[in-house]
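Scrolling down, you'll hit the structures one after another.
Any read-out appearing in this document is the output of simple, stated calculations on the displayed coordinates, not a laboratory observation. Quantities reported herein were computed from a predicted structural model and do not represent experimental measurements. Cβ atoms are built from the backbone, for glycine too; each structure is taken alone.
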Structure 1
């Protein structure tokens with residue numbers, strides 16, 4: 001199984017910081033957001049990752065490639081542990097890069113990479129959604145897919161006051177954390193929301209969903225295509241769709257400023273070199 005990671009967005013919520021660097025490269029302590037996404041995918045058993053980028057994001061390709069001059073300088077300075085870490089990142093997976101030529105939505109981004117698939121299921125992981133905790137979220141989604149042979153997404157409960165910001169599902173719980181989904185409503189009002197279970201940025205898609213995306217997005221279509229459109233078409237045509245619920249504490253939407261701050265604190269408190277001093281600093285603050 002392969003993974004598609006759409007990273008072509010402009011990151012406007014983080015301007016001016018993202019004027020000259022992709023939001024996915026913003027650091028959480030000393031590691032960019034995108035590396036956390038990739039590491040979780042790889043630990044879940046995926047070794048072939050396809051990034052969907054734009055011409056403004058070549059540094060993502062450079063990040064997952066070797067930097068001989070830097071490695072040589074580090075070795076001469078005796079920083080062999082840093083060199084080993086840089087080389088480990090390059091060898092995490094086989095990385096491919098394709099371009100999304102116009103900002104036409106996440107559905108279009110997936111179609112842009114679909115020619116690299118061979119009638120197979122695929123993980124789709126958005127580049128600013130980080131999942132933490134003992135359970136590997138991507139691995140759990142793959143397990144649900146193998147049980148039902150249908151598309152699967154991540155679900156998370158959100159406050160009713162915020163349902164208007166998300167795609168909200170109408171679903172039935174069929175296991176400890178597994179749901180069968182019957183509909184997705186995009187950004188409903190609190191009054192009209194079918195639940196408070198929101199869809200977040202990790203999926204396993206079937207070849208049928210890729211076909212629906214192509215059907216909905218002929219070359220003549222010059223407007224945005226969302227993945228939700230294909231998932232709803234699948235349901236209307238009698239297909240199944242499942243979700244796996246994560247706890248709110250296990251997910252950071254790093255496209256959101258507040259979640260980015262929360263993630264920075266989380267990883268700061270986990271950092272091998274900094275965690276004790278950082279914890280002491282937080283305790284000393286007069287808030």
Structure 2
């Protein structure tokens with residue numbers, strides 16, 4: 001099948017993630033810095049004549065539960081027209097590892113559709129659809145780096161700090177978000193939100209990678225005792241010169257930031273001894289890729 005459009009769908013890491021109180025809607029408030037990275041999936045699309053949404057690719061859920069499908073349904077419903085799109089996804093991002101791959105795919109599908117139909121929906125309308133589909137999805141409609149608050153609905157773009165390499169290690173073990181939050185509650189590490197802390201987080205980011213070791217992920221304390229191998233990955237990264245190493249999201253993916261690619265390669269070589277690990281050396285991105293029209 002020949003597709004007419006393509007868009008890259010990069011994932012993210014959480015440079016900082018502080019979990020706060022539980023809200024009335026059941027979600028937790030959080031304060032986080034999301035950073036887009038060049039580990040990415042690729043989504044193709046073409047308009048069809050069958051008046052359906054189809055998806056070809058490797059995904060571990062039913063069609064109706066796929067976030068790309070849900071994005072398509074909501075987009076067409078907003079336009080008030082019948083669905084007419086074929087998608088194909090090439091997956092590179094490990095699923096369920098705290099990298100937001102599914103959320104990125106969802107946002108990429110929305111951006112792709114809006115481009116195909118000459119941008120009938122405003123940024124606000126796309127944002128509202130994105131938030132209805134997942135807490136992480138709105139970030140993937142904006143800039144490459146952002147301060148994210150609330151449950152994900154408050155997204156403040158930041159100027160991207162560059163000049164480092166990201167070693168991403170996925171242990172191929174899924175930790176459910178529900179279990180991660182349960183362990184978080186048991187560990188008693190949920191903090192209060194404050195404007196003072198917010199100022200410190202912004203200052204730490206703008207000061208650059210040498211200060212990123214002051215960031216934290218609330219889930220680390222909760223998960224390290226039950227999943228000791230995650231802490232072992234972090235230790236190896238730091239031993240090989242990472243400026244910081246941390247859990248992304250609620251895990252199980254770990255990442256390390258390195259000034260020198262040779263140091264990240266040395267850490268990768270050590271970690272490759274465990275053949276279950278999926279390991280990537282990638283870069284931070286400062287913007288989202290645009291939709292491209294395929295020329296045959």
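Here are a few things to note about the model shown:
- Which of 1, 2 yields 26 [relative contact order in percent (Cα under 8 Å, 6 or more apart), calculated]: 2
- Among 1, 2, which structure scores highest (criterion: FRET efficiency 1/(1 + (r/R0)^6) of positions 63 and 183 (r between Cβ atoms, R0 = 30 Å, to 0.05)): 2
- Entry that produces 21.9 once mean count of other Cβ atoms within 10 Å over residues 39-46 is calculated, selected from 1, 2: 2
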